[in-house]
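In structure tokens below, several structures.
Read-outs throughout are calculated quantities, based only on the coordinates presented, and are distinct from any laboratory measurement. Keep in mind it's a predicted model, so treat the numbers as computed, not measured. Cβ atoms are built from the backbone, for glycine too; each structure is taken alone.
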Structure P
Amino acid sequence: MFDNIRSDLAAHKGDWGAQGFWAMVIYRFGRWRYTLGNRWLRMPFSLLYKIAFKGVQVVSGIELPCEVTVGRGFRIDHFGGIVISGFASFGQGCVIRNGVTVGLRRIDEPSAPTIGNYVDIGAGAKVLGPITIGDHAVIGANAVVLDDVPSHAIAVGIPARIIAGTPPEKEPPMGC
């Protein structure tokens, strides 16, 4: 848990006051409590998690449940209005901004997007349904993504259309 928190702090450029970092600390704590095998030992930690989760959600406007799979170096740039489904998953080095929703397309279809490594999701974007976003993809601000986005592509518009991109020369460093 602490290695992940150090990575999250580095991803937030060492800013302990970043509300995205607060959400990540509570997220990591929520994941850690599941490692406790004894149910009775886990129960007080679960209560503490639920209270802290709700507190961060109210203060920061970030809903990041511990059921989400999040890779190292995940960064929440700008807080507020962020809702992520517990069915979603993110790779390493992803960045999301304010107003982003990553979740279900239909309530009767409980499956959410699978986001690759080093994906950048712009402010106000909505990424919905059982879709895959490839590595190094960029989702433009306010885009509504309902279909797969290939690696190294850019998705813009409502509904999103794909613009071909070029692969980067090398992997960006973790936390960038």
Structure Q
Amino acid sequence: MKHTLSVLVEDEAGVLSRIAGLFARRGFNIESLAVGPAEQVGISRITMVVPGDERSIEQLTKQLYKLINVLKVQDITNTPCVERELMLIKVNATSTNRLEIVELARVFRAHIVDIAEDALTIEVVGDPGKMVAIIQVLNKFGIREISRTGKIALIRESGVNTEYLKSLEAKV
């Protein structure tokens, strides 16, 4: 199972390197990694997607807390969260299919950020499922390049589990 970890760290040189080293020594792969400033000056939030079972993630969390500069570690996998990812995707575009690609981008609430004679670059923001869906739709045109940020996430203060709400809508 994939777990989403939210880690608050002091903004110091080498913190990310020590965390990556810990994962490497334990044989863990980091599938997604996003780092940026948090709500407090001098603190960064690292959001990681890591495969593993409950026990191994618990052990990994304990090991993270042993590292200096690590302030807080949360496994937010089963917690209602707002999750987003940013993707830039460059697609082959001819005069005959350009309009179709633009319409598909509009359906996904994506933005065309660069236009060339034979390609379009599209910016997509959304949950990871949206990224997979738009890649599948655009594949038929020929994807030239993809760049993705990795997942970022914050716990929903409302506690509303949107995945649960989606499952209720599907039953109606």
Candidates P, Q; distance in nm of label points 7 Å out along Cα→Cβ at positions 13 and 141 computed = 1.7; producing structure is P
Taking distance in nm of label points 7 Å out along Cα→Cβ at positions 29 and 53 for each of P, Q, the highest value is that of structure Q
Distance in nm of label points 7 Å out along Cα→Cβ at positions 85 and 117, calculated, reads 2.5; among P, Q the input was structure P
Comparing relative contact order in percent (Cα under 8 Å, 6 or more apart) across structures P, Q, the largest value goes to Q
Matching 0.5 (distance in nm of label points 7 Å out along Cα→Cβ at positions 133 and 149, computed) against labels P, Q points to structure P
When P, Q are compared on FRET efficiency 1/(1 + (r/R0)^6) of positions 69 and 93 (r between Cβ atoms, R0 = 41 Å, to 0.05), the highest value belongs to P
Output 21, 11, 7 (semi-axes √(5λ) of the Cα gyration tensor in Å, for residues 5-44 alone, calculated) maps, among P, Q, to structure Q
Cα Rg over 2.2 N^0.38 Å, calculated, reads 1.02; among P, Q the input was structure P
If you rank structures P, Q by distance in nm of label points 7 Å out along Cα→Cβ at positions 101 and 157, the highest one is Q
Candidates P, Q; FRET efficiency 1/(1 + (r/R0)^6) of positions 21 and 37 (r between Cβ atoms, R0 = 30 Å, to 0.05) computed = 0.85; producing structure is Q
Calculated from one of P, Q, distance in nm of label points 7 Å out along Cα→Cβ at positions 61 and 77 reads 1.7, and the structure in question is P
